[in-house]
Structures are given as structure tokens and as C-alpha cells.
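J.: Next up: the structures, one after another.
Values quoted throughout were computed directly from the atomic coordinates according to the rules given, and no laboratory measurement underlies them. All figures in this text were calculated on a predicted structure; none of them were measured in a lab. Cβ atoms are built from the backbone, for glycine too; each structure is taken alone.
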Structure I
Amino acid sequence: MAKLTVADVKQRISDYAAKHDKVARRIIVCGGTGCVANGSLKLRDALVEELKKAGQAVEVDLEHESADQVQNACTYVSKSGCQGFCQMGPLVRILPDDIIYTKVQASDACEIVQETILKHNVIDRLLYLNPSDGKRYKGEHEIPFYSRQHRLVLANCTIEPDSIGEYFYKRGYEGAIKAYTQMTPEEVCTVMEASGLRGRGGGGFPTGRKWRFTLASPGPKKYVICNGDEGDPGAFMDRSVLEGNPHAVIEGMMIAARAIGADEGYVYVRAEYPLAVVRMRKAVKDAEEAGILGDDIFGSGCSFRITVMEGAGAFVCGEETALMASIEGKRGMPMPKPPFPAQKGLWGKPTVINNVETLGTVPYILREGAAKFRELGTPTSPGTKTFALTGHVANTGLIEVPFGATLNEIVNEIGGGVTGTDGKVSIDNFKSVQIGGPSGGCLTKEMLNLPLDFDSLRSVGAMVGSGGLVVMNTGTCMVSVAKFFMHFTQNESCGKCVPCREGTKQMLALLDDITKGRADEHTLDLLEQTAKAVQMGSLCGLGKTAPNPVLSTLKHFREEYLVHVREKRCPAGQCKALAFPEIIASKCKGCSACAKKCPVGAISGEIRKPFHIDPAKCIKCGACKAACKFSAISGI
């Protein structure tokens, strides 16, 4: 196979540009996992069919067409990776009109073609409706969810993920060419150190320093590993990058390989991400066929090959030593450190492990320079961070903001505000945000203006983690939240070390006692002591951070715990065993249906007036709730 030279790359960019210049309009249908599940690929096919019916010149694959085959003034219909606004999917972008249509179905294809493509009219009903002001917004520059972000890693997730030509056209592999043809490994490490890039997988260790340590380790054989084992509940940042811009991850791995002298790499992806696996494998194959991966890269004499491997779904395999054990065919269990992977990693060889987002950021730094990258973020946390914004928030989805953005900006400006138990949006509904998943902590209303960066979060007992942001309203029980995350980490403990294996089990049992009314104040002291013991004594990051949600909620919401153990009551009404049964007067019509169904006579009242429940008599059987047609009964 002929090797790709720099001149060849320039020619490919020129060829793709010639095809791209013939496109008069582009329709981009979101092809992320969520939109695909909602029928976006059927929608794409319907759009193509309707365009052809209307006599329009249509292209669906610029990658494999020659410039002569592409028709002038055609409409290019392509898919993309995740466009971020998951709650509003399937999404359709129309360029250059700067239109984003939301919640589009295949049945809308005819109207889109007839009205927007042929008559240049905007279909108002398909535009985004902002719940906070009741207005409809047309495109990315208007929609608050997008306009208040700074998308760097996610910027190219709107390109066709299966097209290496389009990645070239977007200045793809420019950083790799620079690293292999103009820089020494030492110089690559120096640029990364100057950029201040810190690992986006949770720990925040300086990437350039990690690469420098591995470069200094002796030995002819070294490895680069991309950690795509994203397992936090509610997190989907890495998955979206792998699905939407796989070539950026490959380029980041190539630059890392150049920096440390590696000739082999692995992309370790969760098996639960089948679309990411498919697109990543295709990208690797296309890069090999193009001569980018393989021997004598860009005529440099260096070789590099990548294998895509599926993980079995164990959360602990996100820990780097457990991940390496899994690649080696062993059970994924952590090993003590030192030695660190930079010294003794995969099969005992020096190894660099970076997560997907970190590697996806690297090409930008090599292409634009360290100084440009440092213009974003804070002095100690440069650049941007992707977050999966979920929970009780008006606009859920995948976002990217510079480090230093506040929680208020993310939740209320990008997220559109907090939804209450009544469905209305208001900042008064805000109670907490769980950041960093099972390894993170909770942020309270008093921290809404806290800058989100590695050091600020650490100062309040939280961490960036992988980037999950779960927003919770005032109807949330924080004890139940801690129990949920503890149940997750207890299940995911590999069982190798006693503090994690037994400690998480005991913490879960104590939390269960609290939510079932079997606890007292001594239980809280025991829970806190156990959490600190697990934190100090566990072998790996899973065990050391597993107590964080417990310690964080105990610190910021101790009064809520005390109500559970003193009054045997759940203030949020979420713990069924402690729920305080009541009839909501504003909803009760006084029909007496609930009183007639109550088997113990706990409900009393007058017809056409609100009824009442005697909690001392109530056995919480649920008969009254089932009988009520007005949803007036809570706490059962």
C-alpha cells in the first residue's frame, strides 16, 4: 500500500473541497444513538426520497464520488454524530440557512422539502420552543442551549462521521502531520505541557507530564490506550465523541504515540456502545486504507497501528490498571501503584492511557498551538469540558463549556432552568447537582456561582469526574440519591480489597436502614466513620471515591438525614417506608372515593371539601391513591 505523503493529504483536501463547493444546501440529520433510536435514519431516507420526487439533485456520499460525479447546486443529505440537544431529537440542520428543526419524524420530510428546501420558508412548529420565555428559535446562534456553549471537542460532531475525506476537509490530521514531520517526541511533550491540558477522565493529571514520564521510560516497545470505558450513570460524553468524530480520537492517539515512541494502540470501548464500536472500527480501517495508520507514517519512518477492543461492561475497568488487565485477557481488577503505567503498563511495557475527550482535544492543541488553547478556561484548568446535563432541567443533553463556567450558567442559561414537581421551570426549584457520578459529590444552591474547574470543585469536596451533571429539584430525597450511587458502586466493586468489598456493602446497609426507618443518630456517625475508612483504605479509585456521594450529602444535607432518623419521615416523600401520607387540598374535590376504599378508616372529611388522612391509622396500602382520579394523594 502506498504511503500517504503531505502532498497527498493536500490533494485529498483539494479534491473534497471541489466536491463540497458544488453543494448548494446541506441537510444534516443527527445520527447519535438517541436520535437513531427515535428513527433519524428513516427520516434521512425519507428526506432523500422526497428530494428526488421534487426533482432535486441529491448527494448522499461525497466520500466515494469523484468531483465530476457530484452534480452542481445539489443538496447533500448526511448524518452526523450526537449534536448534543438530545431531548429535542431527532434533529435536522439545514445549511447555509442556519435552521435547526427539533423532534422531526419521517412524516415531516415532505413538508421540509416543499416548504424549506423549495420555497425557503421556515416551519415554525418544528423550531425549538424555549419553555422559559415561550419563544421559538431558529438556529444554533439563537438557541440558548447552543449559543452559550463553546464547542471545541464537539465542534466537528456535525460532520459525516464515516467520511475521512470530510475530516481532512475540516483540517483533520493536520496536527498529526506536524507531529510526525516537523517535531521530535520531546517537542510534542513540551507543547502539551505548555498547553496545561489535564486529563478529562476525572483525575485531572497533566497530560504533557504523563507523556513525558512515558517517553523517559526505557524500552523499544510502548503502548497508547484510549480509555472509552465510560460507565458513570447518566454520562455519555465519550460515547458521543467516538460516534461523532472518531478520526479526532485516532489523530490524538497518533500524536500521543509520536510523543512517547509507541507503535501500537488500543481503543477500549464499552460493549454497551455498539454504534461507537462500529464507527470507530470503520474509522481505523479507513485510516489504514488511506495510509495514515501503518508503517512509515507520512514518510517519517514511524509506525503505528490501532486495535478497537470491546469491554465487558465492568465499571472498575475504567480504572487504568484494571483496564490493562482486561486487554491482556485477565479479569479486570486493579493493581497497586507504583509502578505506574508509564513505567510498567500493558504487558509490562511503558503505556500512556488517556480518555476519549482528552485525546479528542490533542489535535486542536497541535494544530492551533498551546497559547490558543490556554485562551479558554482558567489558568490551572485550561480549555473546555464536556458535560452530560441530565435530571430535573428543562434542556437535557451534551454540552461543552470553558472551565470556569458557573453552575448557574450551565443550569439556568444553557439548561433553561430547573423543572419542579409541578412541571414548571424556576430557579427556586433547584436543590442540588450531583457532579462526577458515583465518584463525585453534590453541589448546593449556595454554590451556583462556583467556577467549575478541577481546583474549585476539589475545595468543596467534589470533582469534575467524567463530566456527569445530574440536576435535582426540591422534590428529591438526598438520602435516596446517596443510596442509589452506593448501590451502583457496591455492585461494581471487583471485590479485590476488603475496604471496598465490605465497606460499600455496610454503607449500603446503613443507608437502607435510614430509608426504612430502622436507624437512629448513631447510624449516621457509623455511616460517616465507615465512609472515611473506605476512602482511606481502598486500593483503587473506585473504592477511594465511592464514599463521596455519602460524605457530600451528609455534609450539605445533614438535617435531611436527621429528619429521617429522628422523625422517621422523608421530607421529600420519596422513601416509601417513611413517606408521610397526605391529601393535597388544592387537588382534592371532596368526592370521598378515597375514604370509601380505605380498609382501616384512616380517611375522613365532608363531601365537596378536602378530605384528610390520619397518619397514625394509615397502613400505606395505596388503595386510596388508586381510587383517586385527581392525583391528590401523596406520600404513598
Structure II
Amino acid sequence: MNDRLRLLLLSFLMLFVELALIRWAGSNVVYLSYFSNFVLLGSFLGIGIGFLRGRARFNSFRYAPVALTLLMAFIFIFKVEINRSGSDVLYFGQLVPSGLPTWVTLPVIFAAVAAVMAMLAEGVAREFVKFPPLEAYRLDIGGSILGIAAFSVLSFLWAPSIAWGVVVAIVFLLVRRTGWLVLQVVALAVMLAILGRESTTPLYSWSPYYKVHTFPVPAERGPYEFAVNGIPHQSIQSVEERRATDQSYFVPYERATSSSLETVLIVGAGTGSDVAIALSEGVGHVDAVEIDPRLQQLGSQLHPDEPYQDARVTPHIDDGRAFLERTDQKYDLILFALPDSLTLVQGQSSLRLESYLFTQEAMASAREHLNPGGAFAMYNYYRESWLVERLAATLAAAYGHPPCVDSVGDVGKLAVMTIGLETDDVTCADGASAPAIGASAPAPAHDDYPFVYIQERGIPPFYLLTIGLILAASLVMARVAGGPFRQMTSYLDLFFMGAAFLLLETKSVVQFALLYGTTWFVNALVFAGVLMSVFAAIEVVRRVRLPDARFLYLALLVSVIISWLVPAGALLGLDPTLRFVAAIALWFTPIFIANLVFAQRFATVEASNVAFGANLLGSMVGGLMEYAALITGYQTLALVVALLYTLAFLAGRGHLRVMREAAAEPT
């Protein structure tokens, strides 16, 4: 195998394993679904360390299959549910610890992920240094693009985890060199056995978001319940069973005063029980929106009332907010039916799949889709009174009057909020309305700050503790495994570029999610688009004589400031085609220019592995800085990006002077 193909395959393998670990670890360690960037940060740390070891005497890459298998065995044997006490941040699901204590499991996973990715990255780095820096970077990005494309195809096919393992095993064997073949084959066989057992376990399946467990339940609770990533999530009951056990799901139809509910929109339709209830109430047509295709498919196959087979129902596999922004349909009733995703947008620290559904702007958008006399309702097991107050206050702000609030049982039980387009479009029970709407209610979430489950603006204490521990562990691991920090001092500008670019990428991902939905497909397209922008910038630098880097930095800062001045919500009202063009211009222009700056600088480095390692370690720090959005919101991250690129410019002034002098010399 020639060196170019080997570097391409190794880069493919590195990104593919990173994506697979984020998905697989989150499916087996409850609440890693809520902290997916925990694995991402470990990956950045490990890749940075691996590149720093690109010229080390001892080659750890040959042990990568063993380390990966040991990590997976640990997670598989010691599956845990992580107990998060306190009410600063809400996590839906059962908060019951199992397996090893959290303080043991999470550090082990972080360190093990970093170790696995360091070994993989060392294999990449040893090939990386064989090429001129820009050519090596080009091949690395090419392999990364193929890696995200392959993983996206498997997600589209709802492939089980064994499919990921087969891809990893094949590429490992293709890129291996001589020595330790038996050990590597045994390790890969054990890994495939673990994933094969998981993938062939009855009643388990995979969606693009979750590992889904379907299991029968006693008749009084309905025929089936579903757990996702180890958390009880949904159940199937016939309308008669639901009516006999819990009247709460029928409350919106009782509160609405309209004599005829011809058109209903249900967001979070899931396995179809809410759709079946709507049909039983005589609804003429239901648009049933569900983000997860596997859950909708299971409902279509297993629900005793067969709601998805009814001609009055049109299923939509889509993000609820994105559907509202695209459709022109008006409804007599819009229902948000327990839309809690139990997971984050992949790779992001705090944005959940449903975050943009509960902002004040989303409530206003739903209001615009109501027919005269129409009503809006939402219900869930909210667990905390402050969350009910926040959502009630959000509805009051969007509609101009308070909603009806029907609470069932103690805190943690079901609460139903119903509001009409006008005050007389709903009838509250005994004149009850929302409690404590006023100064005591937490402020509504907004599109720029969509953190509905965080009570007060700020970084919760356990996040701060986690950030501090990750930084401390990273310093120790980078020093011990990667060598002295002084080797990176001449690449401090690349470190700042890495931190800035991670935040720039994050801002683009979350803002595209607002415009086009938080679906896995939109997320994959944005990440692929970012990598394609990087690749395009490399090709431009290779083929075009660029202006002085100072002018590129100036253009970069101008483009970042423009992206700060224009909020994402301003694009929602545009024609879809114009919206897409504007979004690309607004958010991908800084990404492209940033990569022109990086590629121009990277082309001149002396130790490409050390320079790239410094950049990746900067990306890890940028991942930690993403939590600043919990204070500032996402839009203000642009100012942090501008500051970091300014620091990169100041740190690299000497290199810029050398580049100018070299460019001025006659050829």
C-alpha cells in the first residue's frame, strides 16, 4: 500500500472511530447522551497527543485495537446510569445509579478515549510527517470527509453497532504493518463479539439517534414500552387503556372550546399513542411529526390502534421546529406531546434535539399556525415547578395571556398547559391559570439562548468542576505522553486557531440547526460542509498566490463580526432558497477564510506533527470554552472567536514577517 492511500485510510479510521465512540458510549452509559462532548473532548486530547508523538521511538499504534477493545469491554461490562442530583439542570429519565460509581466510570472513559485516540492519531502522524505539511493536511481532511460520509450512510441505514465494528476491523487490518498480527486479530475479534452480542440481542435496534429497547409490559400498562440509550422513554397503550389509566392526555381536547377540531399537528408523535387519541376525538386530519424514524416505525408495526395506518394521518420524519418554519398549514390544535429527546445534538455540549421547540420564538411560530379559535397544548413530566413556571411564562409572553395549567400528582408528574389564540378559545378547569407567572418565574428561553432546562443563566457548578478536572487531566496526560510543552511554543498561534475554529464550527452547527432542524442528517451535512470548506481552502492555498496574511486576518475578523451582527433568527423569514444562500455566505465565509489563514501558515511549519498537535489541543480547549454559551448565548461566541483569532495573529507575528520576507524574495 502506498503512503498516500495509507494516510487517507488512517485518517478515515480516526474520524470514524471518534464518531462511533460518541454514539456507542452514549448508548451504554446513561447521560453520556447529555454529555456527548465529554467523549469528543477526550478524542481531541488524544489526537493532539498522538500527533505530538508522531516521531517518538516507541510506536503505540500497533496497540490501538487492544486499547479500543478494552475500552469497549469496560463500558459493556460496567454499564451505568449516572445520578445527577440537584435541580440546576434537568435530565429526563430515571436517575438511578448502577455499575461503578460515577467518579470512577467517567474519568476512566475520558482517559481511555484519549488513550485510544492517541494511539490511532500516532499512526496517522507517522504517515503525516512523510509529506509536505499542506499535502499531508490535504490527505488527512480527505480521509476525514470519507469517514463522516461512511458513518452517515450507516446512520441512514439504521445500522447496528456490529456494522461500525466491521468497518473498523477491516480498515485496521488494511493499514497494519508487520508485527503483532495475532494480538491485533484477537483484539478485533473480541470487539466484534461484544458488538455482535449487542446487535443480535432480541428487541434491540438502532435509530440514527439511539439504541432502542422494545419490551412487553403487563397488560394494565399497555402492550409495549421503549427505552432509548438505557432510559425509559415511551410506551404504547390503546386509547381505551390510556383513558382508563390517565386522563391527562385528553385534557387539551377538553380545554379547547372549538366545536370542531378538523386539523391537528402533533409534534413528538413517537410510537403513535397521542395520534390515536386525536383520532378517537374525531379529528379530521393529523400531521404527526416525529424526529426519530425508528420510533415511528415501531409504532406503525406494534400499536394496537394502528394510528399510522389511518388515512387521516400524515407522518413526517422531521424536527418539529423546522416543520413549523417550513409549513404554511394552519391547525385547530397544535400539540407538543412529550418531546424530550434524551440526547444532545451530536458533539455539542448543551443543545438538545428539542431545545429550539421551547423558545419564545418557537411558541410565537406555533401561534402563527393556528386557525381562528385554535388552541395550543403541551405536556410532559416536567419534574420541577420552576420549569412549569418558565414554560407557562413563555406561553404568556407569546400569546399575551396566561395558559391553563393542569398538574397531576406531585412534582415530577404530568403537567398539561393549554392556551388559545384568544382568551376565550380555551376553558380552564375551575378558572385555574398558570401559577406564579411573574418575577419568580425563570425567564423564557430564546433562540440565541435555548437552554430551557437550565434554571438560571450561567454555568452550573458541576459543569465548572468537570471543566477544571478535564483541563488538569489534559495537562498531565499531554505532558507525560506528548512530551515537553516547549516544543509547541513556536506554534502558539496554531493553538489559538484551533480553539477559535472549534467555536466557529459550533456556532455554525447550532445556527444551521435552528434554520433546518436538529436532525442527524442536518448535523452530518454541516460537519461535512465544514470539512469540504477546509479542503477547498487547502486547494486554494496550493494553487493561488494569496495576499499578505494580515489582509486575510482582517477579512476573517470582518466576516466574524458580520456573523455576530446578523442573528440566525433574522434568516427564518427569508425565502427557503435565499435563506440557504444567506446562511452559507454568513457562516461558511468565516470558516473558509479561517482555513485560508491556517493553511497558509501550516504550509511553512517545520514540524508538521507538532504544529498539528498544538492545533488539535487548542480545539479541545475551544470545546471547553463552548460552555460559555450558557452565559452569553451562541451569538456572542462570535466575539470570543474574534478575540482568539486576534490572539493567534499577535502570537504569530514573527512567522507572518518571515512569510512576507519570503514572498518578497525574487523567484
Structure III
Amino acid sequence: MKTAATLEVAPDQIYRDLQHAARQRLTGEKEEPLVMVGTATCGRAAGALDTLAAFKEEIVRRHLSVRVREVGCLGDCYLEPMVIIQKPGYPPFIYGEVDEGKARRLVADFLVNDDPCLEFAMAALEPNDIFPTLADYPRGFYEQRVITELCGIIDPTEIDQYLDHEGYAALARALSMDPGEVVAQVKESKLRGRGGAGFPTGLKWETCRKAPGTPKYVICNADEGDPGAFMDRALLESNPHQVLEGLLIAAYAVGASQGYIYVRAEYPLAVERLKTALDQARQRGLLGENILGSGFSLDLAVFQGSGAFVCGEETALIASLEGRPGIPSHRPPFPAVSGLYGQPTVINNVKTLSYVPHILRQGPDWFRGIGTTDSPGTAVFALAGKVANTGMVEVPMGTTLRRLVFDVGGGIKDGKEFKAVLIGGPSGGCLPETALDLAIDFDSLQQAGAMMGSGGLVVLDADDCMVEIARFFLEFTQKESCGKCTFCRLGTKQMLEILTDITKGRGKPEDLTLLWELAGDVKAGSLCGLGKTAPNPVLSTLRHFRHEYEVHIDEGRCPARMCQDLITYYIVPQKCTKLCNVCVGSCPAEAVYTRPDGIKAINQELCIKCNNCLVTCPPEHQAVVKISPPSPAEGA
């Protein structure tokens, strides 16, 4: 490899020429009106492709000179399809829930007649005297966007837009430095892995760099498998070049010549945009041989995993890459010393790698100035469940759960009562209301019986049964167990059987002691992180919501009315309207019938507890009730 002193043309100069050419190509575009439609997976699920087509059709029909661009996820998934419109003379406006009708109206009223339709605008993208910006709302005020800054703003399939925003500048800077100095910068930043364990990234890189043996490898772990988690997917779909840049810098720092991006095959859009980004980077000399004239060469390939949750564990992921079953192996040796094909290998998560370009550009001191002393930087979460404003958010480490759920997330849907938050995915823990003022960082969460995990956060309300929640997540991890460890294979199965019995009214008081003991055995006797953390939802709910377990066992009822075997549906005669037959028509089992007096009733032997009658009963009547246990005063 050439040294900075022997380079004929500095990588930084070659990069600046690339950036200048990119900006020249974009110059003409910036003078025209622009419509940006979010077409990441969340947007597509809400109908964004129809919205996109409506904009294009209306613009062509009116013979307008307006550009239409596909962008990624802005983060406010609950408002999809989302659209940003830039028009000279106006600040860029953000619109939410834009269907085909709104799209046509925006073209007619704003792009043609200068009426920005502020009545359904969400916010302005930039400070102005007309309309509030994102920072004027609690969500925007408390967020601090670092790796999500360009998500929903740039076209993820166009490298010029990433270059225009200083994309790959950090790579050029790194290639002008000694690799050891790059490692030192990352160490100094105190960046910790965002894949779940929170291991110091710089230390991992240093270990790999010093380990004997060539070739060395770098791997991006994009095998996001937590139920309710979608941060990695959104980042890859919205700004894939940011991840590639971080992976390139990692490879240069440790001396790797080959890299892989291990991504789940269930993320077809992310895979497509990653491959496009790789092709564009190669065309610009940012990937392949002699990158930016530095003498450093690296090839990257996308590997599609089959969706096994256990392959998120480093050694199982490596086994999968090598063509073997995705089963974890003993550590040490750690992958940084002996990984892919027995060679030194660095494996980092999507979010971890995404921070690297920012650290190289703005310095370790800047990064340590965000968050807490031991957990610097930001945390990216996928807010899901019963929170009002679902989506992807990025907040400084140290932000409290209360601020995240109620200020950033907008509180609980429909004004219901907060009950708990599951943080860290199926390997995390359920924390009650008393933990809402807990600061979010790696160490505080671990002390509270939860974990940061990869960033999944599911909010639960009073309608959620904590026993069923624990059973649901344990069922997931039990199915995803590779079966190598006896404690994980059989222990989780026995725990799941006990939890299932409790939710069906067959639980015994001694089950709670057995559950606790089994959980401890599974944690102690499992080889990898999946088994060691699988009992966490059970342990945390036993610790904080033990009374719900006891009610299920001692009284045979589910306080949240969620466990189907412990609830009954009845029609309250005093509230039933004889002329209404909605419940009769909605019952797939024909369990709802009309009594001789015209009042509706439910045949309990035929009822399959599908909830249809309760959902379809007109709100003004509210005749159908769900009770646990049955109460003669309410039933008929």
C-alpha cells in the first residue's frame, strides 16, 4: 500500500474532483421545483407507489417542468406516505398521509397556483417565517439526527446526492492517514457497537489490525431479525452509501481486502439499493482497485441470509457465510482474531458503521460531546406498539424512556394508560412505569434488567397482558434456537410450555418458582447471546408484573382480557338494539343468534373468540363486552 507521502495525487484531491463533478451535474436540477416521495418499505406499505404515480401523471398531464424523486424514510412512519415539495421562493414543506387525491391537489394548488396547502402540511424542512419546522415540535426538538440526517432527504439510488452532502469525504481523509491513526480516532471517540452488546468498536478494530494472518475481512451485519425492529432496514433503504463508507474505512483501518454485507433476504428493497450503491461506488473509483489513488483496494459483496435470527450472532453469521449451518461456535478465539475462513475479521452492525464517517469528519471530541460519558453518541430506535407516533427516531444517549415515549413518540394511542415498554427486542426486558425516568444507555438498561439491543422498542398499554407478552417473545426465541445447547433447546421449550399453561388457565403456583430457576439455567448454560438473553422477557415480567401471573394462576382470569382461554364474550341485553344485526353478520362461527325477544346473544359453545362482534358493534351501543371471568350481571 502506498503511503500518504508517496501518493502522486492525494485521495482528498481526487475526492474533491469527484464531488465537484457531482455538484455540477446537480446544479441545473436545484433551480426547478422538486417533489420527493418516501418510497422506503414503510411508505410502500402505506401506498407511496400510488402516490408517486399520481404525482408523475398529474405533472405530465399539466406539462410542468417539475422533478419527482424517490427518497427513503424520514422517520415519521405513522404519517406515510410522506412527501416533501421544494419550490423556488418557498421553504421546503413536508406533507403526511398524502394519498392520490392529495397528490393531485398539491400539483394543482401549489406547483401551479402557489398555494402550499398549509392546512395539511406537517412542517417546513428549513427555518422560515411561514410555517413551523420539525424542530418546533417535541419529536424534532428532542431528536438529534446524525446517521438519520439524510434519510428521507436524498435519493438513495443516486451517489451524486450523497457526494453533495460530503459523502465519502471521511473515506478520503482516512486514506490520507496511517491506518493505525484511523483506529486511534475511533477508539478515542468511545464508539460502542450498536448491534446489541455495546462492545468498544475501536478495540475490536485494533485487535483485528494487530492479529497475524492475511487476508483479513470486514463484514457488515445487517441481519436484523428482532420483531418490531426496522432501523437497519430503513438506513439501508434510505442512505446505503453511508454504510458503505463506514465499511470501507473499517477495511482500510484493519488492513482488510475483502468485505461482505450480510443482509436478510426478506429485505428485497434494501438489497436492491445496496447493490445499486456498490455499482455506483465502483464506477466512481470509491470501491475496487486503488481507491481514490491511494493504493488501497477492497471488494465488497452482498450476501443474502435466509432469515435465521441466530445468524445475528457473529460466529453463526460467519458459519452461514462459509456455507455451513448458522450455528454459533465457542469464543475465544473471537472473530477479530480468527473469523471468516479462520482469518482475522471485523464484524460491525449497520448503525455502528454509519457513525464512522461522521466521527472521521467531525472528530472524536464532537462524538463524545453527545450522549453520556460511557455511552457517547446517539441511539436509533424503532418505536412500535401502542405509541402514537410510530417510526424511526434518533436521540442522544441518556435520553429518558419517558421523553422517548411521551415527547418523541407522542404518548399512548387513544389516550390509554401506559403499562410497559419492551426494549431490546425478544432478548430485552419489559420495564414498568416506575422505570420511565431511566436514562437510556448500555449500562443503565442492563442494571434495570433490560438491554439496549439493536434498538427495537415496543410500547405496551393496559390492554396488553404481560404473561402473554412474555410467552410470545419466548416462543419466537425458542423457535429460532439453533438447538446446539441443551439448556437453550430444552430449557426454553419447557419454559414456553409453562407459560402456555398459565395463559390457558392451567397454571400452578409452583410454576413461578420453576420458571425463575429454569430462566437462570438457560442463561448460564447457553453458548451464544440468543440463549443467554432468551429468558429476559420472562424474568423482567416476573420481576415487575408478578401479580399478573398470580391472577392468572389463582383466579383463572386475565386482567388485560388478552388471553383467549380466560375471556368470554357476552352481549349486554340492556344495550342491544333489536334492529341491529351487525354482530350476527360479522360472526364467522355463527355463534351470535337472535333471541325470541329480538335481543342478540352468543352461543358460548360455538364462539371462537375472534373479536369480530366486539369490533363491529356500533360504538353508540357498546353492547358486546369482553369479560374475564364471566359475570352473570353483564351477560345473558
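J.: Assuming 0.10 is FRET efficiency 1/(1 + (r/R0)^6) of positions 339 and 395 (r between Cβ atoms, R0 = 30 Å, to 0.05) as calculated from a single structure, say which of I, II, III it is.
T.: I
J.: Here is a follow-up. Out of I, II, III, which one gives 2.2 for distance in nm of label points 7 Å out along Cα→Cβ at positions 43 and 499 as computed from the coordinates?
T.: Answer for the origin of the read-out: II.
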